[in-house]
Structures are given as structure tokens and as C-alpha cells.
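Given below, in the form of C-alpha cells, are the structures.
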Structure I
Amino acid sequence: MVNLTSERIESQEQDQKTIKCVVWDLDNTLWNGILLENDQISLHSHAISIITTLDSRGILQSIASKNERSLAMAKLREMGLDEYFLYPQINWNSKAASIKEIAQSLNISLDAIAFIDDGQFELEEVNFSLPEVLCIDAAKLDDVLDMPEMNPRFITEDSQLRRLMYINDIERQNAEKEFVGAQEEFLATLNMTLTISYAKEEDLQRAEELTVRTNQLNATGYTYSYSELNQFRLSNQHKLLIAGLDDKYGSYGKIGLALVECDEGVWTLKLLLMSCRVMSRGVGAVLLNYITSLAKDRNVRLLADFVSTERNRMMYITYKFAGFKEIEKRGDLVILENNLMRIQPPPNYMKVQVID
């Protein structure tokens, strides 16, 4: 039997720091020399190995460089490296401003970013302005791949494809900017399919990764290991659901996870989380309404745990819009309940496929 209590609550801040994006300086960091002084610069001896290895581990990469953008991008294309860098900030702004722009564009928190630069002034400026960012002196570049923060516990299929998924996201965003009409009309053009299934053993590495990586859209801040998730998967008292999303641009991968504790007459949502990349797609509400319909069919009460963190206010709003109301508070733990009277169908712009 798996026992879940409020003592199991863990905040992401207590876990090992996880880097989701490495931001590179260019001159005398990624390459040797200063591009504006000599365009015959050479790459750092281990640059390609570091870039491709980080990419294979699912760690995104970008650039914050004071340089002429057209020249720098041309040089990166010449080197065959331009495709590895998302939302590169090559301009004359401060490095801190560039890093904030990258974090916003990727929709990740600043404490998930590492910044590599050879200039002490730049490193100190970022460290002062953005203390959450992990600053790395370019002199220690050869040590980067061995840093614990750069070594995720598992490398999943989703993590190996993460950069390509973000590139697909950029295509979606560009299409949305050009679209004339309401957001729901645009979403209807994406031909989205949400797949909901019970987690299988092969899903557990990604499930653990989701609990560790997801901060903003995690309703409790709970994190679980592979072995703990496997216990829930095998338990007759729990339902472990995982959700994936696809559209005409490609797959978003596995983007949602829900853990339901099933006692006699009462179900409790102990965990609900969504990848930040699907924040605007309404996936959380669809998964919640699916669980609500299951509870109604089984004629059980449906409760949900919520623990407020600095970042997960959106999940509380998701619960409220889905018809959950606060009924009890135990310290930081808020207990919500859905009366099962208002179960919303999936939005017209999304097809839902349930795999038993």
C-alpha cells in the first residue's frame, strides 16, 4: 500500500537545481577571438561536443552576446550551429536583459538558466541583477558537462526531442501572430489531439521528469521518483494518468500528469501538473474534467490537494474554473472539492482520445 500524507509535500526549491537552458556568450567563450575584430575566429576546442551533448540531454541553449546580429548569425550558420540556439539575443543590451528575454520567450524560470561568459563584468552584472541564474566562467567550460545541474537523472524520448518541440512552438507562435481572429478560432486550425492514458512503465521516466521540471503548473509542488511513481502505477488504490498532445505542427510530447488516490467513496487528486508549453491550450481543464467524469461515474466524492507556491497560482485558477471549491485548510495544504454537478465537455478545438 502506498501512503500519501501532507508530510510528503516537497517544494521544487528543495530539490537539486535543474538547468533547462544554457545561455552562451560568443566572443572568447563559444569561439576564440572577437568577431568584429577578425571574422576568422575558431570555435572553442570542445564547443561542438558540449553543445551536442547538452542538446541530447534535453537541455535547451541560447545566446546572450553583445555583437552585430547579422554577422554573428552568419558565422553560426557557417559553423552549422545556428539551429541549436533558441531565441538568440545578439544585440547591445545588458546580458541580464537578454537573459530575461530568453526566459520569457521559453516560458521558464530564471533559476533554470545557466549563463556562460568570459567577462567578469558580465558575470557579476548577471549575478547581481539575476541571482537565480547559475553563472559559469568560460575558463571552466570544459567542466560544464560534468556538473550535476547538467546531468538529468533520465534522458527520455521527450528530452531528446525537446529542442525540436520548441522549434515547432516557434512556428505555432508565428502563425498565431499572423492569424486574424479570436484565439479559439486559431486553436481550431491546429487540429489538436489530447491523449489520456494510464501511465505504463515506459512512461515513468518522463513522469518523474515532469514532476522535477514543472514549477509553474504543478498544483502541489510534489515531486516523485521513478520508484515511487511505479508503486502508484501498480497500486489498486491509485490512478496515475499521463497526457500527451499533438497538433499539425508535431508532438508536444507527454505534457501532463495526474495522480488520484482512491479511497472508498472518496477520490483525492494528490498531483496535477502540466508542462508550461501548453499553458494556453486549456489542457489542464480537459484533464480535470475527464477525472471529474470518472468520479461521477463511480459515484464517489472528488477532492483535490493544492499547495500554494510562488509560481503555481494558475493551477488554483484551473481548479476553480473546473468547479472545485475550498472546503478545508491544513497549514499550507488546501483541500478542494468538486460537487460533480458541472462537468464541461472538451473544447471544440480539441479532440480527446482516451486509451485504457
Structure II
Amino acid sequence: MKNRTKILLIYTGGTIGMMKDYGSGALKAFDFDKLVKNIPELSQLDCDIDAISFDNPIDSSNMNPEYWGTMASLIEGNYESHDGFVVLHGSDTMSYSASALSFMLEHLAKPVIFTGSQLPIGDLRTDAKENLITSIQIAALKKKGVPLVQEVGLYFEYKLYRANRTTKINAEHFQAFVSPNYPPLVESGVFLKVYEENLLPRRGGKQFKVHKNMNSNVAILKLFPGIGPNVLDSILKIEGLKGLILETYGAGNAPTENWLVDSLKKAISDGLHVVNVTQCSGGSVSIGRYETSQHLEKLQIINGKDITTEAAVTKLMYLLGNGLSPKLFKTIFETPLRGEVG
């Protein structure tokens, strides 16, 4: 008898594992075993499913790098014994967590699929069953005995996306996530359609490595008409700040006023890493294309290109946590490490 594919479910918390308290109307986490009992269809899948849960499942609004480390450790500890992993996670910060894990899991040769739901598993109209069942099926896909997906993905509402290309766009619709600058990896219909040309190339032979040191001394500043030096300076004065995501207009444009140029110039000379990311949901930063970004180009600000804010933040934490040389930082950030930037 051939060895059956083994999938590990990791429950962190979130709507997919919650039941409604009809007294208060609030959603509360319930025992993970009940989640499995609510989906008897899991027994029909052609794979063995193990499950593990956070000791204290959390609402994803409470997610932080320490929990990312816990997830990475669970995958690391079960990496040799399982063929794929499905992480059940609240949707609010799922793109952050999934992006973070994509960087933390180096030379990943197995699927790590994040999923969740907009409605609890016990709800009559829940999207949880389809999301979970299909995520497990995708995690179990093999080609010539080798996992077909060898990266961190995010599955929601019939589509698997590269995790570090996603962002949550809707708090109410079942189609809660998009990947604005990269096509889906898999689409679920009557059949599972795998777009192999969109998958990360396989990197056989390289040793799987887990990085757990994430430096969270970073900040995000979204530019807006009327922003003044007091706002920027208050951010730059944060004690211990190592990196700043600057969400700029359009193709990477910003005010050309002297206060902004002077403040950023001093901060960068003092060792702060500043990344230029567009506020637009789609498209790319193109520093120097317009006059209103040429001053940023002269400051040698890091070009975020078409990276999402979620991936930019977590990549910044990852590179800072790994003690990258300041001379190499800009070059490495602008280089795709896990397919997060085009």
C-alpha cells in the first residue's frame, strides 16, 4: 500500500473556528476538535489529516511576530513528517502573517496554505467548508511524487494566490482577498486548474531553513494632502526605529517640499531604511518617472516596485532581523526573494 499524503492543519484562531454566542451575539473560539467534527467531508479526502492548535487561539487582530515564530516552529517541527500544511487564520491580518511566513521559511519545498472564512464554520451559509476542503486538496497535490506547490499560498473563495502578493479588500464579501499584481496559482471550479507557470520554480536540494528573528522596529506613513513636517518628524523620532514604509501617491510620488527632503535625507544618513510603496491597490512604483519622485530617487530611497504594503512590512522585519549589511540592504530589498516583487 502506498504511503498516503499527510497534511497538518494548524489552527491559530479566527472566524473559521468560531461559534456564535447567542446570548451576547459575539463570536467566540471553540475547541479545534469541534471544527473537524463540523466537516465530516474531511474523511473523504485521499490524505491523512493531523491537527494542531495554538494553546490559546487568538483573534487575528492580536497577531504579532511572536505568533509568527510559533507558526514557523510548528511547521519546522513537523516538516519531515508531513507533505503539506494548512494554516487556519483570521482574515484581518492573514496577508501579513502569510507574507511573513513566506520570508521566514527559506528553501520551502512543500505547500503552506493559509485560509480562513468570513462566516463561522457552524453558520448555515458559511464559506469555511469550501475554503478548508480545497486548501487541503491543494496542499496534497503532487506531481511525480513531489509536492506541486512549493511556496506559501493564500486560498480564499475559489482562488489560491501567492501569499506575499495578497491584500484584504473587503470585510463583508466572500471574495475578501485580491492579488493585484500577480495572477492566481490555482483556481477551483469543477476541476482544480493549476497554473504551473505562475508557481515559484522548484529549488531542489537546498536545505530547508527557518528564520524566526523578526525586527518589528518599523513604521508605516501614508502620505496625504496637507501632511506637514510635524507628522513626519514625529514618526522619525520613534526610539529604535529601523525601517519606514512610505506609502506614496501613484507611481511613487511625494511632495517636493524642502522639509520632507531634508528630514528623509537626515534619517537615511543616520541609518534608517526607507521603502517607497504606492498607495494604489495595483500597479508599481517607478521612482524618477515623474518630477515628484526624482527627489526620492536622489535620496536613494528603496524602490518597493509592485510589492504590497503587507509584504513590504514583513520583508523589512525579516531583513532587519537577519542583520543584513547596510550596504547590501537596498539591493536585497529590491530583489525578489520569494516572488513577492516583479
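Structure summary
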| read-out | value |
| --- | --- |
| Answer label among I, II for the case where distance in nm of label points 7 Å out along Cα→Cβ at positions 257 and 273, calculated from the coordinates, equals 0.5 | I |
| At a computed -0.76 (log10 I(q)/I(0) by the Debye sum over Cα atoms at q = 0.13 Å⁻¹, for residues 49-248 alone), which of I, II | II |
| Highest-scoring label, criterion being distance in nm of label points 7 Å out along Cα→Cβ at positions 241 and 289, among I, II | II |
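Read-outs: derived from the displayed coordinates by stated rules, not from any lab. Every value quoted in this text rests on a predicted model; they were computed, and no experiment measured them. Cβ atoms are built from the backbone, for glycine too; each structure is taken alone.
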